[in-house]
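Alright, structures below, take your time with them.
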Structure 1
Amino acid sequence: MNRKYIILLLVVISLLTALSGCVSNPKTEAPEPGATQNQVNELEGTIRVSGAFALYPMMLKWGEEYQKLHPKVKFDISAGGAGKGMSDTLGGLVDVGMVSRPISPAEEEKGAYWIAVTKDAVVPTVNKNNPEVSQLKLNGLKREIFEKIYINETITTWGQATGNTGITDKINVYTRSDACGAAKTWAAYLGKYQQEDLKGVGVNGDPGLAEAVRQDKLGIGYNNINFAYDANTKKPVEGIEIIPLDLNGNGKIDPDENFYGTLDEIVEAIGTGKYPSPPARDLNLVTKDKPTGLVQDFIQWTLTDGQQYIPETGYIILPQEKIDGGLAKVQ
């Protein structure tokens, strides 16, 4: 064969080989024009969450907003109390637990890895038709009075609570029956007690406790603020009034202690520290060991872009140093 034709044949073969290397692999072909990086590396999966009623409304909002960014991510969120959230997480039944109380060293030893993500508070509640409701709103109650109602049981009538000897109506005390951060926080405010030290008729869940007081003219209870206030009207739930805390113990509610009229007012008071901790407290997300993958990304998002949804949902943004500490733990 002519040397000239051999060289030409070799050139054609080389060109065909090079062109064959340019054919796109369907699994790795370039994204469509205009596609974002999130769309190229889209997150996918289901995040299972259970736990504190206190954090439940916030978690629903976060789940909704996160899904807008990542449509292939699904959430399975349920409330059942902080105790259930912790046990479900450590038992591997859920990916994230909502825990509205400090995490104990024993829980950390079992693998509980926690990050504070926002803040709220517990408030004492009374029926709006209580015979002493006007007096309660005007003068509030001292911490010691609540202690004698809930712990010592030495105050048993509404007249004893307010100092009105003419009122002999019995106080019907309600507390939480499920292991929860709200009860632990309320007990801590009363003097470093535990949930088990609180006396009263046990009622399951935040909604149940609010309803028990709403149905009982002589009832007293306590609720996380997002169950004591109506999310739409920003006022106390219909049928319920908030008992102001007489923080300085002078027997009346001074102007700087009067911040219970609306959800916005008490949220501001918690944020500025006027409403004390406890019964204000941090709310935590807990995982079994350090989070990874999708769960890690979601928790990191709650501490960054997700923080913008906190005020509108009725919660309080943590100080920046706590947020930075949480990011350092999760990254």
Structure 2
Amino acid sequence: MLRGPRTTDAPIVSFVLIVYDMPRQAENTARSLLTDYQVGALASEYEVVIVENESGNHMRPEFISSLPDNFSYHLRKEARPTPIHAINFGIQQSRGENVCVMIDGARVLTPGIIRNTILGHRLSDLAVVTVPGYHLGYELQQKAVGSGYDEETEKRLMESIGWPENGYRLFDIACFSGSCAAGFYLPHSESNCISMPRRIWDDLGGYDPRFDMRGGGVVNLDLFKRACEYPGAVHVFLHGEGTFHQFHGGVTTGGEDAETRQKFIDAIMAQYEEIRGRKYESPATHPIYLGELSDHALKFVSVSSAKKMERLGEVPEPHRISA
């Protein structure tokens, strides 16, 4: 059921963006949250709270000072190797009726996310709005790095599409991230842009600080599952939008060898099982698909449909045309 008129001056959505040791990527992400990039976005309807954990490589002061009034920036010290406490701090600073968590500040957005996130929350007081994730490049970055993929390669890729002129062209130079590899029509395990009413965030207790391994372990998967399975939650899925991971040598996409990376993944999944008492399984939801589909995203619709048909035991016939 559609919500009634607003009765508060608070922003409709607070986007909380966490940054650590990635100034170029974080500035691109912040750039993609500005009103001159986001189609149909009004500054009065949203705010962006940037929380940067102290490192030797901060966002540039001149860039921060250029941001509009609906952006705020907070630099904090963090001795623990996890973004959990920064996220929970950022939520405390925010004023929005709904909170959108972006645990990885290296993910640049497509231009319809803010408008469609707000539309999603208008559908229900219990809407959980999620955006699928992608990696820039034509294969997962943890694989591509073995073939020489690096920040310079990625910069040239983004220049080849003229970013940020048309943000939907990001689909042209990307692949599904591992957590969204099942596509649009099968369960996936994570969103790096997940928005929910503050009531749900409070009831869930935010990010669970027991996920204390490097990068927070699978804390984002845990939040995604708990939010989607919240009693009465309405999962709104923005399948025509995306967040695109920029290479920065992160926890699971950096330059570690495959064996070391797999050991770390095994360890963080084991920690999830220890905390929750069961192995992780993606939440099975019945999402409302909301928003426009650009021509650039259509190849991912095709891939997603084929994966769904394969799961159903049906083999797609791409060359067959029905009358």
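Ranked on FRET efficiency 1/(1 + (r/R0)^6) of positions 164 and 292 (r between Cβ atoms, R0 = 25 Å, to 0.05), which label among 1, 2 comes first with the largest value?
By FRET efficiency 1/(1 + (r/R0)^6) of positions 164 and 292 (r between Cβ atoms, R0 = 25 Å, to 0.05), the leading structure of 1, 2 is 2.
Between 1, 2, which one scores greatest on mean count of other Cβ atoms within 10 Å over residues 124-131?
2
A value of 159 was computed for volume of the Cα convex hull per residue in Å³; which of 1, 2 is the source structure?
Attributed to the structure labelled 2.
Any idea which of 1, 2 comes out highest on FRET efficiency 1/(1 + (r/R0)^6) of positions 76 and 116 (r between Cβ atoms, R0 = 25 Å, to 0.05)?
1
Looking just at distance in nm of label points 7 Å out along Cα→Cβ at positions 52 and 84, which of the labels 1, 2 belongs to the structure with the highest value?
That would be structure 2.
None of the figures in this text is laboratory data; all of them are computed from the coordinates on show. Remember, it's a predicted structure, so these values are computed and weren't measured experimentally. Cβ atoms are built from the backbone, for glycine too; each structure is taken alone.
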